[in-house]
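Novice: Have a look at these structures, which come just after this line.
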Structure P
Amino acid sequence: MVVCSKSNKFIRDTAINLMVAGSDTMSAALTWFFWKIATHPSVEMKIMKEMTEKLMVKVDKKWECFGVQELDTLVYLHAALCEALCLYPSVAFNPRTTVREDILPSGHRIRPNTPIMVSLYAMGKMEEIWGEDCMQYKPERWISEKGGLIFVPSYKFTAFSGGPRSCLGKAVAFIQLKTIATSIIWNYHVEMVAGHSVSPCVSPILQMKHGLKVRITKST
């Protein structure tokens with residue numbers, strides 16, 4: 001028999017953290033991603049082209065199940081997901097508390113035990129960080145001239161936070177995102193309902209205020 005040495009409070013908090021981090025954040029990320037795909041058909045076409053070429057899947061074969069190694073070859077899909085997460089991170093803001101006095105690059109002095117709210121949502125849209133086209137959905141910014149992924153530091157791409165307390169489930173999250181994204185994109189076409197308004201809801205998890213209304217049709 002295995003006896004757990006952790007307190008009931010620790011187990012409770014960990015369980016809640018796993019449920020929240022692994023469900024709401026994933027659904028939010030996919031919702032924003034498919035909104036971008038639906039409003040940027042050229043991106044959808046490039047993902048389909050990449051899947052056809054790299055996964056060696058037959059055009060008439062549906063519900064293909066792809067392995068982790070196969071999904072890792074999809075560079076453009078990874079870039080498209082990163083770009084969506086950058087513009088619309090599942091966690092909109094991240095509260096932190098300073099442990100010691102420090103001085104920010106801006107020159108502001110921060111005292112110990114100072115609560116700080118980091119807006120991941122705002123950082124993904126800052127021209128100083130991402131350039132003049134920061135508001136555009138542009139997966140190409142994540143791809144090098146040689147066709148590989150460009151390394152972006154976690155303190156720049158903050159969707160999974162950074163430092164020793166960054167998201168431990170980042171790799172698993174990308175596997176889940178790619179698995180669901182490839183299954184839907186390969187088998188269906190997602191089209192926005194005309195006139196539907198899309199705006200973020202102010203909450204810890206960045207959901208859509210009015211949801212995402214789309215029409216789903218089978219791919220031909």
Structure Q
Amino acid sequence: MKTHLPLFIDVRDRKIVIFGGGAVGKRKASLFSQYADVTVISKDFIKEFQHLKNKVTLIESGEITEELIESYVKDAFLVVPSTNNRDLNAAIERLAKEHGALVNRVDKVSEVIVPSVIHRDSITIAISTDALSPALSGYMRKRVEEVITPEFGMMAKLQNEMREILKKEIMDQDKRKRILFDILNDETIWLALGESYEKAHSLSMSYIR
């Protein structure tokens with residue numbers, strides 16, 4: 001049986017708490033701050049966190065006690081123990097789970113694995129090796145980025161617009177579907193997307209008129 005189910009979850013109103021102000025914590029904060037309210041707790045922070053100070057809440061703490069941990073994880077959706085202390089990470093994981101939070105540990109496979117992510121506007125591609133090889137995930141991401149270019153994101157927008165127009169202009173559902181696939185398979189339209197969205201849109205309209 002598979003262990004991890006890939007999901008896309010709306011976390012805009014969720015709280016994500018990261019423990020650790022090092023390079024790994026910074027990388028996690030950079031990613032998660034695009035989607036959710038992020039708090040990072042650490043005794044100190046690497047200087048790169050300065051670039052995130054307007055995007056995340058940075059809490060500089062003294063000793064990280066169980067009381068301190070509980071005060072932050074009790075209402076969290078996701079907790080990320082990313083300190084360089086495995087015992088501390090284990091304690092954070094235990095307390096987070098006691099309060100019903102999901103956990104993404106950076107020093108072992110846990111219930112949440114964060115994939116390598118590619119964004120092309122409305123298109124999102126997630127790549128994971130089940131934590132077996134982060135290097136391979138990064139390599140695969142670069143290879144996929146070479147194939148799934150920014151034009152794919154523009155095509156998604158174009159397909160949506162054409163679909164809405166077709167619903168008003170053509171009643172035959174099968175015909176609408178054929179036209180959308182014709183647009184997808186039209187190399188001229190793909191080339192036009194590399195120049196401008198408007199040009200590609202105009203070419204696509206010729207399938208409807």
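Taken together, the values in this text are just the output of simple stated rules run on the coordinates, not laboratory data. Note that this is a predicted model, so its numbers are computed, not measured. Cβ atoms are built from the backbone, for glycine too; each structure is taken alone.
Novice: Can you say which of P, Q returns -13500 when helix-only ellipticity at 222 nm (-39500 (n - 2.57) for each DSSP H run of 4 or more, over all residues; to 500) is computed?
Specialist: Q
Novice: Using mean projected area of the Cα convex hull in nm², for residues 73-112 alone, single out the structure from P, Q with the greatest value. Please report the intermediate quantities before stating the final value.
Specialist: Details: P: 4.8; Q: 2.3.
Greatest value across P, Q: structure P.
Novice: Can you spot which of P, Q the value 13 was calculated from, given it is relative contact order in percent (Cα under 8 Å, 6 or more apart)?
Specialist: Q
Novice: So distance in nm of label points 7 Å out along Cα→Cβ at positions 25 and 201, computed for just one structure, reads 4.6; which one of P, Q is that?
Specialist: Values: P: 1.9; Q: 4.6.
Label of the source structure: Q.
Novice: Assuming 26, 48, 23, 3 is P(r) over Cα pairs in 10 Å bins from 0, in percent, for residues 49-88 alone as calculated from a single structure, say which of P, Q it is. Mind dumping the intermediate values first?
Specialist: Numbers: P: 26, 48, 23, 3; Q: 22, 54, 24, 0.
The read-out was computed on structure P.
Novice: Identify the structure, out of P, Q, from whose coordinates semi-axes √(5λ) of the Cα gyration tensor in Å was calculated to give 44, 17, 17.
Specialist: On the way: P: 32, 23, 18; Q: 44, 17, 17.
That value comes from structure Q.
Novice: Once distance in nm of label points 7 Å out along Cα→Cβ at positions 33 and 169 is calculated for every structure in P, Q, which label goes with the largest value?
Specialist: Details: P: 1.4; Q: 4.5.
Structure Q comes out on top.
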